[in-house]
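FYI, it's all coordinate maths here, none of it is from the lab. Just so we're clear, the structure is a prediction, and the values are computed from it rather than from any experiment. Cβ atoms are built from the backbone, for glycine too; each structure is taken alone.
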Structure I
Amino acid sequence: MQTIVGSVTSTRKTDHIRINLEEDVQFPHLTTGLERYRFEHQAIPEINLEDIDTSLNLFGRSLRAPILISAMTGGTPEAHQINLILAQAAQKHGIAMGLGSQRAAIENPKLAATFQVRSVAPDILLLANLGAVQLNYSYGIDECRRAVEMVGADALVLHFNVLQEAVQPEGDTRWAGLLKKVEQVCCTLNVPVVAKEVGWGFSDAAVRSLVAAGVSAIDVAGAGGTSWSEVEYHRSPTRFHAQVARAFADWGISTSEALLIAHRVAPNLPLFASGGLRNGIDVAKCVALGASLGGLAAPFLRAAVQSPEALDEEIKIFSAQLRIAMQCASARTLEELAQTPLIRV
C-alpha cells in the first residue's frame, strides 16, 4: 500500500485503514447500551410505509435520512478512492458525510486532493475535520479555515481524542487551556463547529464546557463500537506501548448514556449519535433518545472497500430498517420519532 512520502500523519492514516479492516478492534465487553432499549410495537400504526418521512434540514442542507457517514479517512491515495465512493453514495442517498482528520493535508498541501469530494457530491452535508488538540500545537483559525475551504465543507468538526493521543507513541498530549481556543474558533469561523469524540463519549461536564464554548452541534461518539485504543494497540511499536494501550480496551461512556447526557444538558442543540450503531433500528433509537443524526463508520468503510454496489446496498438496508422501525413505532416523521418513548429493558 503506497503513501505519499513525507507525512508521518499520512502513514498513520494508512495504518488505521488497514487495522480497521483486518483486526478485531471492537470494545471487548463494553456495549453501546442501545440493546437495553426497545420500541413499543404498534400493531395498528395507521401509517403507510410509503408515507414515512425521514427527511430533515441541518446546517442549510436537506437530507433524505438522518444518517451520517462518520469521519474515517483521508491523506492517502487509497483513502481518496474510499472517500469518493462514500461521497458518491452520500449524494445518491441524500445523507451526510464527515471526512477524516485533514491534518495530513495541512502538513502537506499535496494531500488535499485526497479529501476533496465535492466534484461527485455537490449537494451533501459535508463536514471538514481537524483534531481539537492541534489548537495547542500552533494551529489556529487560519488552519481551520483552510480545512473547510479545501473541501468546500458546510461545517468543521473538531475531534476530541485525548485517550488515543495518550496511547500513541507520537501522540499530542498537551490539552491544558484548550477550551478557550475552541471558543475562539467557534466565535470566528464562518461555518458551524461540531465537537466530536471518537469513541469514548462526552461527560456532563464536557458537554457543558462545549456548550459554553459555543459549538453548534455535538457528536457524542460513545463507547461500544470501534475502540481506538485497540487500534493503537495493533499499531504499537513496542511491548510497552502495546500493554499501555490494551488496558483501555473497555474505557469510555457508552453511546446511549453519552447521548442521554448530552440531550439532558443541551436539549436544543443538534446531537449526532455515533459509536457502535450497526443497523437502522439503532439509528431510530438514537433519534428517539434525542439525536438529529446517527453516524456510522465501520459498516460503511467495509462495504466501500468491497465495491460501490456493496455500499449502495448497505445504505439501502439501513434506510429500510429505519423506515420500518418508524412505521412499527407509529412515527411518521422524525419529529414524531423524537417524541416516541422507549422501553428500558
Structure II
Amino acid sequence: MSNETKQHGEKFKGLHSYRITVLLVDDQAMIAEAVRRCLEDAEDIDFHYCSDPTKAVKMATELRPTLILQDLVMPEVDGLMMVRFFRANPVTSQVPIIVLSTKEEPEIKSQAFATGANDYIVKLPDKIELIARIRYHSQAYIYQKQRDEAFKALQESQQRLAAANKILQELSSLDGLTGIPNRRRFDEILSQEWQRAMRHSSSLSLVMLDIDFFKLFNDTYGHQQGDDCLKQVASCLEKSLARETDFIARYGGEEFAAILPETGVKGALKIAETMRKNVQELKIPHEKSKVIKYVTISLGVATAVPERDSKPDSLVLTADQSLYYAKEKGRNQVCPLS
C-alpha cells in the first residue's frame, strides 16, 4: 500500500470501508478468464463477471462495484448503450467505467467519453497497466465516496449540535420550577416587542402580578406546597392568554408578568381580569389569606405606545406601581395606574 493510500486511510478512519470491486461486463468467457488471471494476484481487488448485458445493471446495483469494465461490442446490447444505462442508474451513476475495445478508434473513443466512460482500453492490456488503471479509478471513486460520507456526517453532526443548542437555549429561557419562561426571557421578549411597537406605533401592554400573601402560604403549608401552588398558578396564567403573541413569564419569587403586544388599556384590563378569576377558581386553599380562604392574585396594568429612543423600563415601572395600588386597595383585583 502506498503512503498516499495510508494517509487517506487515516484521514477517513471511522468511515465506511471500501474494497476495490471490479465488475466485468463482457459476453466472451475467454476475456473474462484472462482478466481474472490478471487480477488474481492483486489481493486488494475483488473480481466479478457478468456475461449477460441485460442483467448487468441489476448485478451492479446489488454488487455496488468501485469500477466497471465494459465491453464495447456485444451481441444483444451495444456497449455505449450500456454505459448510458449505468449512468442513468442512481447506484452506478458515479461509478468509474472503463470501456474495452478490440482496437484504437479515435471516433469510438470520443463517443465513449461523451457517453460517460472514464477510460478506454484496447483489450487486453498489459497486466500491470490494467491493475494500475483499476486502482487509480477505484481509489478516486472510493475517496470521493468517503469525502461525501464525511461531509454528510459533518452536516448531520452540525444539525444535531444545532438542535441540542436550540434545546439548551429553550431550557435556559425557562423557569426551572414552573416550566414557563423566566425573567431573562421576559427581558428579551419585552425588548423585542417594545422595538416592534415603536416601529408600528402600536400599543403594548404589560401586566405585573403576584400571589397574595404568599409568604403566609409557605409558612402555613410548607415550601413543597408553595412550589406546587406556583406551578398551578403559572399553568393557569398561561392558559388564560388567548393569543399566541401574548407572553407570560415568572418574574421572580411569587411574581409573574404578561406582555400583551398590540393591546390597549381595555384589552389588557380584560385579560388581567380573566387571569384573576381563573386563579381564584382554582380554589387552592389559603387559610391565612387576608382576602378570602383561597389563593388569589393582585394585578397591575400599564399600556404605552413607545416613542423613538424610549426604553421599556418605564412600562415596567408603571405596571409595578399599578400592582402596588392594587395591593393598597385590598388585593385580589386589577388596577390600572390612574
Per distance in nm of label points 7 Å out along Cα→Cβ at positions 47 and 167, the highest-valued of structures I, II: II
With helix-only ellipticity at 222 nm (-39500 (n - 2.57) for each DSSP H run of 4 or more, over all residues; to 500) derived as -12500, matching label from I, II: I
If distance in nm of label points 7 Å out along Cα→Cβ at positions 79 and 303 is computed and equals 8.5, the structure in I, II: II
If mean count of other Cβ atoms within 10 Å over residues 255-262 is computed and equals 26.8, the structure in I, II: I
At a computed 63, 18, 7 (semi-axes √(5λ) of the Cα gyration tensor in Å, for residues 103-198 alone), which of I, II: II
Structures I, II, by distance in nm of label points 7 Å out along Cα→Cβ at positions 239 and 263: label with the highest value: I
For FRET efficiency 1/(1 + (r/R0)^6) of positions 143 and 223 (r between Cβ atoms, R0 = 35 Å, to 0.05) computed as 0.75, the structure of I, II it came from: I
Entry that produces 0.94 once Cα Rg over 2.2 N^0.38 Å is calculated, selected from I, II: I
Structure from which 15.2 was derived, mean count of other Cβ atoms within 10 Å over residues 23-30, options I, II: I
Structure from which 22 was derived, relative contact order in percent (Cα under 8 Å, 6 or more apart), options I, II: I
Per distance in nm of label points 7 Å out along Cα→Cβ at positions 119 and 327, the highest-valued of structures I, II: II
Structure responsible for 1.1, with distance in nm of label points 7 Å out along Cα→Cβ at positions 247 and 271 calculated and labels I, II on offer: II
